[in-house]
1. Which one of 1, 2 has relative contact order in percent (Cα under 8 Å, 6 or more apart), as calculated from the coordinates, equal to 27?
2. Can you rank 1, 2 by FRET efficiency 1/(1 + (r/R0)^6) of positions 40 and 136 (r between Cβ atoms, R0 = 35 Å, to 0.05) and just name the one with the largest value?
3. A value of 3.3 was derived for distance in nm of label points 7 Å out along Cα→Cβ at positions 192 and 224; which structure in 1, 2 was it taken from?
4. Could you tell me which structure in 1, 2 was used to calculate distance in nm of label points 7 Å out along Cα→Cβ at positions 24 and 64 as 3.7?
5. If FRET efficiency 1/(1 + (r/R0)^6) of positions 208 and 328 (r between Cβ atoms, R0 = 41 Å, to 0.05) is computed to be 1.00, which of 1, 2 is the source?
6. Quick check: 1.7 is what I get for distance in nm of label points 7 Å out along Cα→Cβ at positions 56 and 312, calculated from one of 1, 2. Which structure matches?
7. Can you tell which of 1, 2 yields -11000 when helix-only ellipticity at 222 nm (-39500 (n - 2.57) for each DSSP H run of 4 or more, over all residues; to 500) is derived from it?
8. Quick check: 86, 76, 31 is what I get for Cα extents along the principal axes in Å, calculated from one of 1, 2. Which structure matches?
Structure 1
């Protein structure tokens, strides 16, 4: 069964029979491992997704808080690259950001690396992505501190995405930036351009480009870059400089959207863009004859959802190209929202803006508790969790009666 192409901007509902990433990995994983040489991190991601909610990571029991119905389920892998394991982490992160919202406008800025750097990104993920974060964040901070533009410290956080709609390499940063900042005397300073834009994008692009290239050359001089076979000549610094001069475009893409309409829009945005995998399961339509069909958003046609296909081996390779290095932070905080300063800075700013209307945002539903499938009135509450080694890691059993029932369920 196949879904019809959607002419609107909303992604169609996923069919229950449609496969997910885990299904594809389980069916084609062995063939894929024989064909490609993988990094240990990619091996781990494949293993985790293949065994997610299949019993490998243990089991858990839930009970309805209304009718007492009990259910046994398999634990998820909790790998950040797994499309099925990000909902709870996303909810908790969004909830924390809600506590930091200020009664000011927010801007959405995007900084993109040119495609010419994709081969370097493939072989130097940590270095290239760190340079992207450093260059873009320093550009925004410098523009904020510039007295001709704002003369204050802004607050923002950046989210790294490395993919495009068809899973190609497309490293870019999404920033949520406060429309204004706080000066050295603790006073809130609003942007000079009011509601039109935060900073001129052409100026941002020029400074961002200069900062990134300067840092990239320094990384080369310090021997921090690896080069693929087709680019081995760039190991020579003079050749590298010549390549940067001739191959790298003069204009880089920096995009700035108009400010969000209000706090609700900010929440919708951060809930949509954080803790995402390269592709979600609901975008996958079918796998037939070793061909994967999936939805992608065509940004050249009013961001409409359209379908495309890839050979399953290429689909899996593209997905795994976006596995991040171990302990790499793909969400980072800057300015007065930087780690360790956010709480005190926010309290100071709220005091400075005490004459403005407080932020009132309705929190989204908690994804940790699903509706009871029996009474459809209560919420399922987790009462027991056993890990993949058989250890009890959470025990909230209400009384011995339920313990006996759990033993019966476990032995059946």
Structure 2
């Protein structure tokens, strides 16, 4: 369990390094020469904010005319600053009004600038935007400090309550640990299994072009370094709660390159290529008959990417998905030999550079199937042998666009992968 906590702390520390610059957006300005006013505001703020495009904000579907809508968009995109405004009047007497809102939809600053006309006046609009941001940040940082203080007081109160509860349960915990030690080790669920290994993978993708014809990509067999963490964190509680299950998977290719063939079949220069898989799953595997079998369901989030240098055949893909699946595990010979089967459907909501290279929009889905054997020795050494198959299917609509050399309007794409792997590790 300590290993899991340390792992999560490393992830949190890594994430915090990217949060130093506030994320914000500049929405459209209404009125005469509103686009010129907005561009001037963007120039004034782009070195101070991590700006998200107004198109991406609109894509959240939030009603940005209300505080609740702004708050919804802020939560979806991790934004803390919203800037919008209008140009009042026309000609040289027009005024540019700049409004700044926080992540709760509250207006925290307002500044006026001159008409968005001419270089000097546009520069003053940019400076007015910077002044508005300064005023807004004072208010936002004050509110955040108050929220942090309230959270600190709440955590202190919870810590005092937890300490009192821990003291009251200390004797009971000692008794439970003694009972757990008496349980036959081969029938105990592992609280943590850490495995590293090597997979041999394939990748085959075929795209059907509009009007006939198609393109194919085949990676052949290549190695991938893998890491897997499995945990039954509530094993010590016994009963039904012990079946709560979490799993983390990561894999990355080693030394993978690609070559594009010309019309005569001659290979071109080597192209840098990387295959990466990431999965985080939680669920429930109910242990039957002293762990003779486990059966249950998992849900999770994953990324399956295949990055390749620019070429005229196939762009990079990055499938981002939610996975819902079933899992079953059975003991064949003590804990030295168990078998496991997994099946999952992947609800895909991102395909990487496939869109818009092959179409204006894309819809995709996928599934995976896995079968493996694994076991554990008395002193904790564990192993795993596994086979897996994954397939994504993508349909395209609209005309392809972009500057990728493989750009062509397509109707559909099929992407398949097979993996065979060996892993070694330790179980607690």
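Taken together, the values in this text are just the output of simple stated rules run on the coordinates, not laboratory data. This structure is a prediction, so every number in the text was calculated from the model and none was measured. Cβ atoms are built from the backbone, for glycine too; each structure is taken alone.
1. On the way: 1: 27; 2: 11.
The correct label is 1.
2. 2
3. Working: 1: 3.3; 2: 2.5.
Derived from 1, not from the others.
4. Values: 1: 3.7; 2: 1.4.
Attributed to the structure labelled 1.
5. On the way: 1: 1.00; 2: 0.70.
Computed on structure 1.
6. Value 1.7 for distance in nm of label points 7 Å out along Cα→Cβ at positions 56 and 312 corresponds to 1 out of 1, 2.
7. On the way: 1: -11000; 2: -9000.
The correct label is 1.
8. On the way: 1: 71, 60, 45; 2: 86, 76, 31.
Matching structure: 2.
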